Structure I
Amino acid sequence: MAIALDKPEREGTTDTAGYAVRFDHVSKSFGRAGKQQLVLDDISLDVAPGEFVTLLGASGCGKSTLLNLTAGLDAASAGTISVPGGRPALMFQEHALFPWLTAGKNVELALRLRGVPKAQRRPEAERLLSLVRLQGSYDKRVHELSGGMRQRVALARALAQASQLLLMDEPFAALDAITRDVLHEELTRIWTETGVSVLFVTHNVREAVRLAQRVILLSSRPGRIAHEWRVDIEQPRRIEDAAVSALSVEITERLREEIRRHGQQ
């Protein structure tokens, strides 16, 4: 297995490969020899530059595993993953902020690791905090921020990596419905403004339909691509929109079929 993380010639260069990430017959097993469990099986998928794709499926189908492989946190058992734009940014379900740092310093840490000169870090951190609607929050400590605000800081920190691909592993799952709804709007706006490619993992069918241009359904373990939908609904969308609801019903029924099939194995 190989994962190709090609560094662009200069910052801001867009890749010319025609995809932001390519999965070529990727499989992943866990366990020792003779007692391995196949989690992902023969995943082949391209995410186009600037595309927003959601991965959907039942618990244990390998969605988060696929994101971890893409981020380089683990190695696939077979197949290749190609990321022409360099190492992707990863945003977890938990904000994973350092509590001893301010909001601004958490963002600056990513800038420092990227090699941004010290004199440029604070202005850039403040710009990114403004992008996620946290103007004036540079000096706030983590404990002073609400759950939604912490996730906004985590998003700003991910954007600070200047990656062309943003991986998001259920980043809004722990938030209340109203906060989640607001952050859906903000993420759509930021994705539109930045042109970053997004690969977003969720259990929530309506969330998947509201956000994505394409929804990929993984089968129950082992995870295989069971079906995909192109979401031709104009943005911005609301989670209660009739078109979102109708497609969500269709996808939910297909998801239930996958869960029933798995239960009969």
Structure II
Amino acid sequence: MDIFIRNTAYTGPVRAVILDWAGTAVDFGCMGPVAVFLEVFARRGVPVTIPEARAPMGLMKKDHVRAMCRMPSVAARWREAFGRDPDESDVEDMYAETEPLMVDMIARHADPVPGLLDAVAAFRDMGLQIGSTTGYTRPMMEMLMPLARERGYAPDFMACPTDAPAGRPYPFMCWQNAIALGVYPLEAVVKIGDTVSDVHEGLNAGMWTVALTESGNEMGFPEAELARMDPEKRQERLEVAENRLVTAGTHFLAKCIGDCPAIIEEINSRLAFGDRP
């Protein structure tokens, strides 16, 4: 391992990438989690919309339920149903139902996104280690990881929010990856994800960030449906997704993981000139 001392600029290259899971590596469109959140609120007679269910995506799933309860629109419907705002006991009750539902749904959405395996091969050819972070809990990932491995995807390390002091947007899972992979400095690491919370996680960790649009939560369509979409409507939705992720602070945008090896090369060029994220 080369030693780097912080008295000069790090001049590269990238040493590791850290990938999100749903919407980035598997589950094109990040479809599995959305169905679960719609279901747990519907069971209480509180309908929520798909955009409401998607907005906090990437957070630890209990934090996701909590964030939805704090949305003015959702809280208003809850008051109509129950005559009060949702409280922490409601969050706990819904999360207790979310966990088993999510485990079941994950099994149906474990296929790698198109281009993932080629991108991973390219990362390996560059000598990169591959880490991962997620909003899923450890029991959820214990269901997903073997299914992903059977389909050809096995990162070198995986961190869950339940393994860390806190989940996204805090940087702890990214730092756990850096420690486990033995990678430093942090500007030698690139965080790749498809949600605002992925971007914030990477920025807070001091890493470069790449935000994915078409395969992920911000577009939010299965691959076949996206392919059939009217081109003008598709472009409009793409621009909305890009604007949200750029506003979040991402360094780079990509439509899918397959575009990322070229971005790593660009980051290497920037690092060579002493640029930092």
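Every read-out reported here was derived from the displayed coordinates using simple, explicitly stated rules and does not represent laboratory data. The model shown is predicted, which means the values in this text are computed figures rather than measured ones. Cβ atoms are built from the backbone, for glycine too; each structure is taken alone.
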Computed 0.95 for FRET efficiency 1/(1 + (r/R0)^6) of positions 51 and 187 (r between Cβ atoms, R0 = 25 Å, to 0.05) - originating structure among I, II: I
Structures I, II, by Kirkwood radius over Cα pairs in Å, for residues 35-74 alone: label with the highest value: I
Structure responsible for 14.5, 46, with Rg and Dmax of the Cα atoms in Å, for residues 131-226 alone calculated and labels I, II on offer: I
helix-only ellipticity at 222 nm (-39500 (n - 2.57) for each DSSP H run of 4 or more, over all residues; to 500) from the coordinates reads -15000; which among I, II: II
For distance in nm of label points 7 Å out along Cα→Cβ at positions 147 and 251 computed as 3.3, the structure of I, II it came from: II
Among I, II, structure where distance in nm of label points 7 Å out along Cα→Cβ at positions 59 and 91 as derived comes to 2.4: I
Source structure (of I, II) for mean count of other Cβ atoms within 10 Å over residues 139-146, computed value 13.1: I
When mean count of other Cβ atoms within 10 Å over residues 27-34 is computed for each of I, II, the largest belongs to: II
Among I, II, which structure scores highest (criterion: distance in nm of label points 7 Å out along Cα→Cβ at positions 83 and 123): II
